[in-house]
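Chemist: These are the structures, in structure tokens.
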Structure 1
């Protein structure tokens, strides 16, 4: 299969790209699309044959559910049932964070094929805030299933060129919408009614919408591991213990004292802010050092650059191991740490 890349750098090019993408989606094909988080591999969420092509192109196991992207807020009720006792809370979240990188897990309707949800009775839904994705979603006017546009378990793509590295020859079209503004996949939450005025928010996957952003609206519960995940039955995407993995082995350090270089091995460093006083820069003669947020260390900037820099390090030749500095476990830092831990678990495969 020949994979075509189309640009969106002018209004005319954007209109042509939208028309081409919508035509392919209507015909049951997959298309790689930019979102504000990472690039997604899109297909008609109501067409199980089209959705199956996502799993095939990504080599994704059928037990890992997909997120459904909505063309508008009013289409929520087509794919999900909103519990009456949580309707006011969900409406508040939608009015505050949609369109944007917040995915809400809700009971699914019969419109959503079981393949999309991996047989689960729930579906994760969100609305993208990327200008090009929104144009395509509105023109297609159907729910779109769109997991990250990479082979399963690998580093998520934040550029069209990264999608091409992962899926060239596997899909017909990549719509180039530039670099992703957020750089980390959406936050995924599930709501549960509490005895108090605010519901419980179970954070199934940390992301750009942070616990600090959400706590005004509910009581936060972060769920990084549970029995369902261990049994390969995740409740939402990105919950498997091994994910976001580079081919090069990766190790996340808790402190500089944990690292003792082995003779003859070459190491690359993924640094948080690139400051000597943090204690990592002088640990060895690094073959390469890339910095998530040079200088003062700004977590939103680190989140935007994370997957891009991790992919750069993974493409280096003759590197035996990538060493990652920790980042503060707050705000977007919680999402970066979550992905580093999963990358360390699954790296080197």
Structure 2
């Protein structure tokens, strides 16, 4: 299967299936000399892993990462880094009724038409389980970016279904299972999820992620625009159906007199562009929002067909997230980190000798 490698200079090749013995990735192009241990990666995997609350799938995976290559005496060597995560809690029997039918909203039908054969266990390659290796690779990228550029990444849930989540304090994000920056709204989110689970239904979510401390000048002017690569990366996350940069679709109702971010000696006066102008980073925060569709695996019966084209009804068994967006925040952070490190390495290769007599203006408002 092609399409399993992400990035140009910092290249991540993802492997495995949801119910196979293990999943993982190979990172090629990580600069040498970065201090790296499993503990640097495990924290982000623990934030993403299943079974952490009653509101997500109860598949109980430790997601313990193993570094198999590319690190010697605690430092990256510049050679490929292989990261392995063993699967330990598969229940393949839950998917026995899906061998000859197709779940609406899933990749079952398209995989079968494309390849003529598919792995129905937990979605196989189309499972969100395969985001775990990308979170692991993203943790490596985040550490390098923080050390070399002071770049940090932070994401949160800004809406769960029809419930808007006003931003209060970033310190609250990791204090609840929703990654919500608002403690007061958590009881309403919990009640909403409990009602969905009782009904056998699901909902979508909106995730916002930001990169702060950005270098100026990342991205290319045409097809490899920074914002274009961010959109490409985010659309590669399972269940993402929309991506906004900066004002996003809100810019339709904005006037040019308001939307254009004015420059002052003290920095930008606003950040409606989301940290990117002409495909190149401004040094302001990258501001990205994702729209995540309702989980397709629900208990309610839905019409479908079998492999012979006959009508049938599908009821999805097994353990599933009523809202896949609940665990999406660490994934969005990781994918943004992978885009930024790749662009930073490309800028170092192409424009490392560029020096201007004046420093960049401060980031200003973000």
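Just so it is clear, none of the values below were taken in a lab; they were calculated from the coordinates. Because the structure is a prediction, the values reported are computed rather than measured. Cβ atoms are built from the backbone, for glycine too; each structure is taken alone.
Chemist: To test your reading of the models, identify which of 1, 2 gives 3.2 for distance in nm of label points 7 Å out along Cα→Cβ at positions 183 and 335 when calculated.
Modeler: Numbers: 1: 1.1; 2: 3.2.
Structure of origin is 2.
Chemist: Now, a different point. Using distance in nm of label points 7 Å out along Cα→Cβ at positions 15 and 287 as the calculated read-out, with 5.0 as its value, let me know the right label among 1, 2. Don't jump to the answer; show the numbers that get you there.
Modeler: Numbers: 1: 5.0; 2: 4.2.
Computed on structure 1.
Chemist: One of 1, 2 was used to calculate FRET efficiency 1/(1 + (r/R0)^6) of positions 143 and 199 (r between Cβ atoms, R0 = 30 Å, to 0.05), giving 0.75; which? Could you put the intermediate results ahead of the total?
Modeler: On the way: 1: 0.75; 2: 0.10.
It traces back to 1.
Chemist: If you don't mind, there's one more thing I want to ask. Who wins on mean projected area of the Cα convex hull in nm² among 1, 2, i.e. which is largest? Write out the running numbers ahead of the final one.
Modeler: Working: 1: 17.9; 2: 19.8.
Top value of mean projected area of the Cα convex hull in nm², among 1, 2, belongs to structure 2.
Chemist: Here's another thing I want to ask about it. Can you tell which of 1, 2 yields 1.00 when FRET efficiency 1/(1 + (r/R0)^6) of positions 7 and 279 (r between Cβ atoms, R0 = 41 Å, to 0.05) is derived from it? Write out the running numbers ahead of the final one.
Modeler: Values: 1: 0.40; 2: 1.00.
It traces back to 2.
Chemist: For Cα Rg over 2.2 N^0.38 Å, for residues 151-294 alone, which of 1, 2 scores largest? List each step's numbers first, then the result.
Modeler: Numbers: 1: 1.33; 2: 1.16.
When Cα Rg over 2.2 N^0.38 Å, for residues 151-294 alone is calculated for 1, 2, structure 1 comes out on top.
Chemist: For distance in nm of label points 7 Å out along Cα→Cβ at positions 119 and 175, which of 1, 2 scores largest?
Modeler: Values: 1: 3.3; 2: 4.1.
Ranking 1, 2 on distance in nm of label points 7 Å out along Cα→Cβ at positions 119 and 175, first place is 2.
Chemist: Suppose you compute distance in nm of label points 7 Å out along Cα→Cβ at positions 207 and 311 for every structure in 1, 2: which one lands on 3.8?
Modeler: Numbers: 1: 1.8; 2: 3.8.
Source structure for this number: 2.
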